[in-house]
Structure formats: structure tokens, C-alpha cells
Structure 1
Amino acid sequence: MTVADVQQQHIIGLITSFASLDKREELLRLAEDPAKHGDLLALLFHRGTLGTHWARKVTSGRDTHTIEQLLHASGSGGQCVVISTSPDADGQCLPLAEALEKYVGSGSTLIISCSPGELVYFEDDSTDERYVFSTRDGTASFF
């Protein structure tokens, strides 16, 4: 499986699990065409695209160690995929600790996907808010 395939798997999982129903079809259509990746990111990171049902606000600020502990407690593995408005970050497959250290608070809106469609960290550069989206049970107590 190529890096692009892994990123695609994480994007599709993110859309099918966490995107608002009214945006899901368009996001999936954009995800099918690599030439539309910029359009996909613009819509994906638009306020209201990700549903709030599975979202829990992270209150620890930019403390990457605390965020890493939170994600591990929620079931993340060691590797993750970065989905970002920053071309340098977008598509990176990295160990979780490295991705958090490099990109949390970097000034770009980003998603660090820990498990496709199950666990992601989201950081919005325009509002300085951070969330963990998880479909796994028992995560709310960590926020």
C-alpha cells in the first residue's frame, strides 16, 4: 500500500464517520479525484463540515504530551496520517509523537488521523480550538 493509499484510507474513514450528512456525498466525490484535493481540504476544514456528535474539545492547549496521552488512552496506535492545509504537512505518515510535536500549534488547520474513521485529532488555526473525534467508547472521560 502506498503513502497516497494510506492517506486516502484515512480521508475516506474521516468523511464516512465524522462529516455532516449534508456534506458527505460531496466530500466523497472530491476525495475520488486527486486533482481536487485542495477543494476537498477547503470543504473539509470549513466550519460545520465535521459533525459534533463524536467531538470532544481538548482543553489542554498545545501541550503535545497531554494530547498524545489522550490519544493513546483513546486507542491510537503509534503511526498516524496528517491531513493539513500546509503542503509540507499534508500526507505525512509519521509516528504520533513526531506528528504532534511538528504540527500542533503550527498555524495550519490540520487533522491527525490515528485510526481511519475511528480516532482523529483536529486543530482549527482560525479559532485556535482543538478536538478529538472518536467513535470508540469511553473516551469522553479524558476531555
Structure 2
Amino acid sequence: MEKYLTEDLSVPSNGIQLLLRCKKHASPNDLMYPSHAHIIGALLNLITNPEIVHNIIIIYYARHGSHYPLTEDGKDDETEYIEALCPINYNTPGDNGKHVPDISNYIFNTILTLISLSKGHQITVILDCCHSGGVS
């Protein structure tokens, strides 16, 4: 994806924020590590970064996705599911001892709305994961 953006679309490399899981970026403290906090932080940075003005924004996510019943009774009704992105540290103990949550389609959609309101509507989201249909 990075090669496509820089070579085919001529996006300057300083206009790309990568979060990668590889040997080079395997530490949870590395800002490129695709943890829950780093993914949310990178998305929120699109809202607050004053250098991003009227730019085309592309968000690409390739990792696991999940879904689970919206209701606690486990009713199997596809209209009653929450879909979610699963960061690399999903469901592992966090700093507070609680398990790190997923990024639900409700949270993701809310952040996308905030990006759109602050930076314009030229946003493309590519989700290469299961259960991503709830993101709009």
C-alpha cells in the first residue's frame, strides 16, 4: 500500500502514517505498533493535525475483524451485531489490568464523522478484514 501511495499516487512519504506489525516494529512502545491506542491516536491525529487541510485522506486497515451480538442473550440476528476492528493487542491485559477492547464500528464511524467534519469529505476507507460491513 505504501508503494502504491508514494509511486502511483505521488503522496509524499511524510504524508503517510504507517502502523505495522513486523520484527522492526514489534515493541508495543513503538509508535508504529498497531495497538488499540496507536490506531485510535493516528485516527484522532487526522482531526487535530493543523497541517492536514483539504487533503485526500486514505485509511487502510489490514488485520482481523470480528463481530458479536449486540444483545446479551446471544440472539442470532444479523441486524443485531456489532462489528469491530481487532488491534494487535485486542483482548490482552492492558495497563489498567483490564483487557484491551476492539474498535467497534460505532467508535470507528464516530471518528470518521469527526474527521469528515474537521477536514472535509474526501476520505477513502479500505478495510481488508472480516466483518467490516458496519463501517459506513
Structure 3
Amino acid sequence: VLSNVLCQSYEALLLSTEATVKVYGVIKALPEGKSAPGGHELVCDYWEVVGLSPPGGADNLVNEDSLVDVQLDQRHMMLRGDVLSKIFRVRSMVGHCFRQHFFDRGYVEVTPPTLVKTQVEGGATLFKLDYFGDEV
């Protein structure tokens, strides 16, 4: 909750969708008659801009109607949208349910490293490994 003099600044006028801010304050239970996710609100003591969004906000940069190459170039912005956020939440819940199902039955999840022939970010350029006659 920003109020009084906190809203009356030049930086507040520059804010638009997807700007990054740091907010300092106290989390409090909601007053009677108000609603918010989780039943709490952050009462702000101080805030500062970390990074401004593109001119006109993120919606002018990329949206669901943008060409695929634009969406891929601006993927970091697309991931913050409602559609992809909901997809991530569903994928997270499905993965959680599968893991919980097998965990409840005594299974252990194993995540072995992946060996590939092509160079990728990481150690592939630092060392070679002979894997059944192939260099990986």
C-alpha cells in the first residue's frame, strides 16, 4: 500500500507495467472490509525504482499477437504474462502431483546428468569424456 507522500514523486509518474521496484515496509493483516490474496498487505515505508519498463510499458513491446520471432526475442517479458503464468502453474501442479504419488509409494526421484555430443553452456568445452567409444 503506497499512500500520501510516497505516491507524490517524479519516479511514481514514470512507472508503468513491468517496471522493477524495491519496496520496503511491513506486512500486516488486512483491515476489515478489504480483500487481497493471502489476506495480507504490504504497508510501504519506502520504495525505489530498480529498472523502468520499456516506453509505453511491456504491452507495447510484446503480447500474444506479436510475431513468433518477437515473442522469442522478448521471452523474458512473455513469461510474466497471464497466459504463460497459468501454464507454468498447471505444469508445476501436475509435476507436484506425480512426484507426490510416487513419493507416497516409496519411490525416489533420480535426476542423472545428461551427456550430449554437442557443446552446451557448462562444462562441455572444459573436458571430454569417452562414453562407449563416443566422445561426449
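Since every read-out is calculated from the coordinates, none of them should be taken as a lab result. What you see is a predicted model, and the numbers here were worked out from it, not measured in a lab. Cβ atoms are built from the backbone, for glycine too; each structure is taken alone.
A value of 1.8 for distance in nm of label points 7 Å out along Cα→Cβ at positions 70 and 94, calculated from one of 1, 2, 3, originates in structure 1. Could you tell me which structure in 1, 2, 3 was used to calculate helix-only ellipticity at 222 nm (-39500 (n - 2.57) for each DSSP H run of 4 or more, over all residues; to 500) as -6500? The read-out comes from structure 2.
Kirkwood radius over Cα pairs in Å was computed and gave 20.5; which structure, 1, 2, 3, did it come from? Structure of origin is 3.
Of the structures labelled 1, 2, 3, one was used to calculate distance in nm of label points 7 Å out along Cα→Cβ at positions 14 and 30, giving 3.3. Name it. It must be structure 3, since only it matches.
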